[in-house]
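Some structures are shown below for you to check.
What follows is calculated from the coordinates using simple rules that are stated; it is not laboratory data. Owing to the predicted nature of the structure, the values given are computational and were not obtained by experimental measurement. Cβ atoms are built from the backbone, for glycine too; each structure is taken alone.
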Structure I
Amino acid sequence: MANPTPHPVDLHVGSRIRLRRKMASISQSQLGEALGLTFQQLQKYERGSNRISASKLHAVALHLQTPIAWFFEGLADPATDDEAGQRLADMHGFLSSPEGAELAVALPRLPPRQRRQVLALVKSLAGLDDLAQSA
């Protein structure tokens, strides 16, 4: 019986594909068409529900003009670090949300001072005021 839970690596790579696609202001339909896929198939890759093959990931990297390694950056080894695995799952959940993807695209466009202010505001709203001091 197949495991219905996507593998953490598939979740990470999928969320990085989505992030890079959004950074490039390309729709799922546009990228799918360029790769010979339906937008639904690309959506499954981005969600991590379907694994992307090495050749298709290579094509994605070429079309989005980014190194293949970029899709693996920040990937922790959940087998040796449970906390990192949980952070990875949390980040994937956030980046998979419409708000998370929009923030991931918009925040880098802010000057560093404003990014720190946004971070302090979010931490305050989340009840993490003590962490705002250490940022």
Structure II
Amino acid sequence: MQVPPNSDLTLGMTCLDKSTPGRSTWRMSADERFANPAGIMQGGFLGAFADSAMGAAAVTYVRERRVFAANAEMKISFLAAVPTDAELTCRAEVVAGGKRVAFVEASVTAKVPGQAGERLVARATSTYMFKDRA
């Protein structure tokens, strides 16, 4: 298994913290390669970003168990447009879980140069199924 996966490397995603079981924080730049025709970040890339952060939170939730975590479903709400010069942060957290499943939520914020603070740009939820691996 390759860690980090090629998808994270291709999109420039970086895991900043996964030291607390069931939580992770990630960073990504809203690169112009990910812009739609209107010049703002295409939503699928925000979804991939949230999925990586939530998947990492799910895997750390099980602590010492070695598992595959498969995304069974995901919902994302886009709350604001993301310009291509923004720095994105995603914070993900397992809200509830057990031996075979975890329900995870994530918030994506954007820091735009020249603007104060971070702005909430997306919220996502997902259910991850666990399968033990050798």
Structure III
Amino acid sequence: MPAINLHPRLLADSVAIIMLDLCEVRLQTDANYPWLILVPQRASIRHIHRLSDTDQQLLARETAFVAERFESFTEANNINVAALGNMVPQLHIHIVARFKGDAAWPGPIWGIVPRKDYNTKVMEQLVADLKLALT
């Protein structure tokens, strides 16, 4: 399946990890929180209900698969899954590992602390480790 064009904000704020049957899995590059993004490879789709029935089912399976593997990988206290399209109109699913005592616990992560970039070597190792965890 050829990759679709990513919204500029997704492209700027995340890096590719792996391609599943429907979604590209990306690492959000804000190091404050372990955070993955699933981007269904369907052009011009903004909402889940606009996907075909088959793609909706596949999205649900891939979201559950990634969330389960990410929970195990991070040993998180909680895994948050959300589809928000207010800032980025391209359909994407956030999967965020949350920990008691993180900067925003127990509230939402958006706008609580300034963005923190990963060290390049740390991010490269994290991407490699996540590829293994998601394969």
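Given a computed value of -10000 for helix-only ellipticity at 222 nm (-39500 (n - 2.57) for each DSSP H run of 4 or more, over all residues; to 500), which structure among I, II, III does it belong to? Structure of origin is III. From I, II, III, which structure was volume of the Cα convex hull per residue in Å³ = 101 calculated on? Considering all the candidates, the number was obtained from II. Comparing distance in nm of label points 7 Å out along Cα→Cβ at positions 35 and 99 across I, II, III, which is largest? Greatest value across I, II, III: structure II.
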